[in-house]
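K.L.:
Structures given as structure tokens follow.
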Structure 1
């Protein structure tokens with residue numbers, strides 16, 4: 001009985017990149033007297049870096065999905081397929097959709113983010129790019145139909161960041177190479193800022209613009225969408241644009257239930273954490289990936305940070321159990337960013353190099369992505 005009482009419970013919410021790396025490390029080197037549980041509504045979690053390649057037809061679904069149940073079984077982690085509705089920090093428990101309460105000693109949150117759906121009409125007429133599983137299921141159905149259709153389509157993507165750029169290029173590449181409507185479809189990218197890719201160099205934007213011209217992708221800068229109606233986008237300047245298919249890839253949004261649970265969040269609803277990946281006011285709750293906001297070192301929402309946080313999260317959870325000093329996570333100031341350009345080409349940026357591009361960059365990106373996935377598919 002005493003052993004049961006002494007057993008420490010670590011609960012992980014979400015199958016994000018940091019958590020899958022944590023679980024892999026836990027399987028290699030677990031801590032005695034600790035039980036780890038992962039809660040996720042999906043059994044398989046996608047690697048977001050390979051989504052454009054999946055849409056473009058370069059990958060198959062199995063190439064980009066990690067089987068959480070299989071990974072947990074291998075690592076000795078208890079997998080719970082469910083959705084968390086609330087966190088009760090006072091009682092140290094999480095409320096599940098099935099109605100039960102799950103206690104924890106330490107908690108970690110890595111649920112990612114979704115595009116902001118607050119614009120009127122988005123829920124009814126647009127398809128968000130995240131969650132990826134739902135988006136890809138819709139894309140599979142539509143792309144299959146479009147291979148048989150004879151009527152050209154107007155495909156619109158809302159968003160001016162890297163994700164939106166990669167998605168519209170991937171969509172255009174697939175439809176222009178796999179349907180009889182090549183050269184007839186219209187592709188529109190609409191974004192609120194004056195400039196595309198505000199966080200990238202002019203040299204990268206030039207390469208992306210060249211790729212847009214190859215696929216006849218039209219850009220609509222300074223087009224803040226205020227309302228979506230069936231087949232019509234409205235902007236603040238009273239402009240209108242038509243569409244047949246609309247994909248939503250705007251700035252990241254946080255799950256509302258986190259703030260509703262009383263967690264300390266910033267004005268956008270993202271969980272505020274310190275340099276040790278702990279909530280700033282609760283040392284027993286950790287967070288990583290897009291859902292976390294580092295108070296002292298804020299960074300843009302990018303998967304590279306979640307991947308780098310994984311080993312620190314693993315180490316600090318163990319150290320918290322053992323009462324040891326935690327490791328400080330310091331995000332890198334510069335990181336390499338690689339953008340897929342639809343076909344087997346990509347463009348990259350890494351300080352001090354403003355841009356490098358070509359087929360070799362795509363193959364380089366492909367090797368990096370496949371290497372990341374291999375560690376979860378070839379379990380020792």
Structure 2
């Protein structure tokens with residue numbers, strides 16, 4: 001049994017630590033444990049920790065951080081922390097809450113950032129990143145999931161001289177601010193190279209590595225960025241990082257090394273064979289599994305060589321648990337496939353009953369024997385444990 005307390009799981013890498021899961025699903029899908037409705041508009045995914053499911057939604061002109069009971073789906077509390085956000089591609093929040101011990105943090109689409117008591121929903125502190133740091137909202141709304149690292153909360157605020165900001169997680173005070181890139185839709189990850197700790201972000205203008213201690217720029221790589229939307233979370237393994245975007249751009253593997261008190265990054269390869277659009281790849285063994293635009297692709301991490309491509313359940317999201325890929329298309333089709341570079345081998349699939357006309361873009365989550373899927377204001381919890 002394992003929680004999923006952060007964006008893309010405990011390691012921010014799309015990998016669940018769960019075991020004892022169904023090896024295949026019944027024809028109609030795994031048993032539905034519960035369904036929650038009325039959560040509100042939005043594409044926010046889930047964080048699951050300490051018996052609670054956290055997400056965000058918009059209703060009646062407000063964006064809410066919401067906590068549900070993990071066993072029943074009953075709403076435990078909610079806290080309004082942002083004004084109405086409307087967009088022709090879907091209204092409401094996009095970012096996934098981050099759980100850190102007794103507190104939970106969430107960023108709304110309009111830049112409202114809140115820290116709340118995870119058990120009670122009591123607000124600890126709040127701020128608006130756009131107003132505070134002078135950034136402007138991006139085309140489809142701020143979508144980041146805040147990174148907590150020690151005492152620091154890391155966000156891509158997008159202001160001049162304050163693109164990347166470290167706040168004190170306890171009170172929201174500024175610890176440091178760095179760079180002037182426009183915000184991207186991606187979320188930060190932590191990396192350590194030669195004993196130096198850094199944060200890697202895909203901003204609106206490029207991939208960057210900055211010092212965890214003071215925000216100093218270590219390196220940047222702009223070839224992977226496009227001027228429309230940079231979304232995918234960087235994928236780190238040791239001293240390598242893979243960064244990717246779509247809109248005809250591509251993906252790159254960078255090798256990082258320490259040079260004095262800095263980290264430098266050098267391109268290993270750049271290709272157009274893994275163009276992550278709104279979803280991020282997962283790295284299993286020697287291969288990345290992700291959607292290159294609309295086609296599920298297995299690609300060797302070190303060489304960039306493509307092992308296979310398949311249309312699978314359709315363009316969507318991918319996460320991993322216990323040797324299998326969990327897929328969820330933007331048309332509400334869930335799939336289970338082997339995580340192998342040998343070939344695409346689908347095991348099972350089922351389709352949720354859609355209630356919204358918007359694509360099902362929210363990332364699935366796996367925690368404590370349950371698979372979580374979202375269709376706007378409707379949340380589904382499926383029991384995927386072996387009997």
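K.L.:
With helix-only ellipticity at 222 nm (-39500 (n - 2.57) for each DSSP H run of 4 or more, over all residues; to 500) derived from the coordinates and found to be 0, which of 1, 2 does the value describe?
P.N.:
Numbers: 1: -10000; 2: 0.
It must be structure 2, since only it matches.
K.L.:
Upon calculation of P(r) over Cα pairs in 5 Å bins from 0, in percent, for residues 73-240 alone from the atomic coordinates, which of the structures 1, 2 produces 1, 7, 13, 15, 15, 13, 9, 8, 8, 7, 3, 1, 0? Don't jump to the answer; show the numbers that get you there.
P.N.:
Numbers: 1: 1, 7, 13, 15, 15, 13, 9, 8, 8, 7, 3, 1, 0; 2: 2, 9, 19, 22, 21, 14, 8, 4, 1, 0.
The value was obtained from structure 1.
K.L.:
Could you figure out which one of 1, 2 the value 15 for relative contact order in percent (Cα under 8 Å, 6 or more apart) was computed from? Spell out each step's value before the answer.
P.N.:
Working: 1: 19; 2: 15.
Source structure: 2.
K.L.:
Match the computed value 13.3 of Kirkwood radius over Cα pairs in Å, for residues 153-248 alone to one of the structures 1, 2, and report its label.
P.N.:
2
K.L.:
Here is a further query. Output the label of whichever structure in 1, 2 has the greatest value of FRET efficiency 1/(1 + (r/R0)^6) of positions 17 and 257 (r between Cβ atoms, R0 = 30 Å, to 0.05). Walk me through the intermediate numbers first.
P.N.:
Numbers: 1: 0.90; 2: 0.50.
Comparing 1, 2, the top value of FRET efficiency 1/(1 + (r/R0)^6) of positions 17 and 257 (r between Cβ atoms, R0 = 30 Å, to 0.05) belongs to 1.
K.L.:
Right, another one. State the single structure among 1, 2 that was used to calculate volume of the Cα convex hull per residue in Å³, giving 118.
P.N.:
Working: 1: 147; 2: 118.
The read-out comes from structure 2.
K.L.:
If Cα Rg over 2.2 N^0.38 Å, for residues 265-368 alone computes to 1.31, which of 1, 2 did it come from? Could the numbers behind the result be given before it?
P.N.:
Numbers: 1: 1.31; 2: 1.07.
Answer by label: 1.
Laboratory data are not the source of any read-out in this text; all were calculated from the coordinates shown. Model, not experiment: these values are computed from the prediction. Cβ atoms are built from the backbone, for glycine too; each structure is taken alone.
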